[in-house]
Structure 1
Amino acid sequence: MSLSIPKIENGAEGSLEVSDKVFGQGFNESLVHQLVVGYMAAARSGTKAQKSRSDVSGGGKKPWKQKGSGHARAGTTRGPLWRHGGVTFAATNRSFKQKLNKKMYRAAVRSIFSELLRQGRLLVSDSIVPETVKTRDLAGKLKGFGEGYTVILAEQLDLNLALSSRNLPNVSVNTTETLSPVDLVHAERVIATTAAIRKLEVRLS
């Protein structure tokens, strides 16, 4: 099966032939959902922490004797029922990462790119990478593609591209090594370079 991605270079249209093993797969919604949720979960810091009764300073002395005082039994003044005491079910530092093996990851990314191609949201343009560090130049290049959230996919991080795009609110720059499935799913369009597409074919095949 022959597949091609629309290729736009300075207004001239063409096409780039790609492998159907990477860009011709069915859309596996459950697997893509698992990938997106796992990616967002891994981004959580997990640094919330509270002090339990054992973490609160003090409370080593029994406040009163066990019997005869008229008070309820108490062994410490740092229990959850006491003022300045610890939290009953204290939050601790934790990791929210979810396991997703490499085979599942590659299958999910193939599914995303295949769906982008089917919906006409995947384009190829080598001229999208600016030659200067000017946001105006990149904004001018993107103006011809229409409005909406745009993901630019490059083979590797380009300094001009990174600096030119950082002040554009609806533009995100990804590389083949740092793919964000959240960006890919939410993007109105993904504009990739030829080198990035070829590298994806090698990584995902």
Structure 2
Amino acid sequence: MKNKLILALTIAATAVMACKEVNNPILEIGAAAPKADVKMKDVSGTDMSLNDMKKENGLLVVFSCNTCPFVVGNPGKNSEGWENRYNPMHQVAEKAGVGMVLVNSNEAFRDGVDSFEKMQEHARNNGYTMPYVVDANHVVADAFGALTTPHIYLFDKNMKLVYKGAIDDNVNASAEVKETWLSDAIANMIAGKTIDPNSTRQLGCSIKRVKS
């Protein structure tokens, strides 16, 4: 109970921090993907844009990083994080004809834990099967109004936003997930069905922007 209370307080604190660090509103459902032609360097060394990575049925964009406990987990709080769901979600997306990319916008940490070299190491150590790209100067995150790592945005074949928020309802344990929001959104999008909910609350560490 104590660990759950601490985690809840941490979530609330990071949400407040994130809101203070970006002025742009979070992208609205139905909006076109902004900055879709901006080239970002993948850990492979290839420059790629969102338009380069989309597939016939759309694109899944996940703002992520190397160290946030909401991504990588926190054993001290009995939380496995969401990262172990990235590759399975990529498989779901691939089967649905949807591209997937992880975007690292932590510019304030670019000389440290979120450097390009550390990203390459992290992707290799975790067996990432999707591109993992550098959002230099957080221009893409700013255009999206992205707040946290992770923060999920799902676009349809026309690159219009159909779902945003969290992967599912349990950052602590994949085995205890009750609401599979993202995979349901992908399935409903492909089937031409209503996505409900199409927005959920994003949870995570604030994206580390450079203060102006």
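One of 1, 2 was used to compute percent of Cα pairs over 28 Å apart, and the answer was 21. Which one was it? Structure 2 accounts for this read-out. When relative contact order in percent (Cα under 8 Å, 6 or more apart) is calculated for each of the structures 1, 2, the largest result comes from 2.
Can you say which of 1, 2 returns 26.4, 87 when Rg and Dmax of the Cα atoms in Å, for residues 32-127 alone is computed? Going through each structure in turn, the value belongs to 1. Once mean count of other Cβ atoms within 10 Å over residues 80-87 is computed for every structure in 1, 2, the highest value turns out to be that of 2. Of structures 1, 2, the largest value of mean count of other Cβ atoms within 10 Å over residues 112-119 belongs to 1. Tell me which structure, out of 1, 2, gives 2.2 once distance in nm of label points 7 Å out along Cα→Cβ at positions 48 and 72 is calculated. Derived from 2, not from the others.
Here distance in nm of label points 7 Å out along Cα→Cβ at positions 64 and 152 was derived from just one of the structures 1, 2, and that gives 1.3; the source is 2.
Read-outs throughout are calculated quantities, based only on the coordinates presented, and are distinct from any laboratory measurement. Note that this is a predicted model, so its numbers are computed, not measured. Cβ atoms are built from the backbone, for glycine too; each structure is taken alone.
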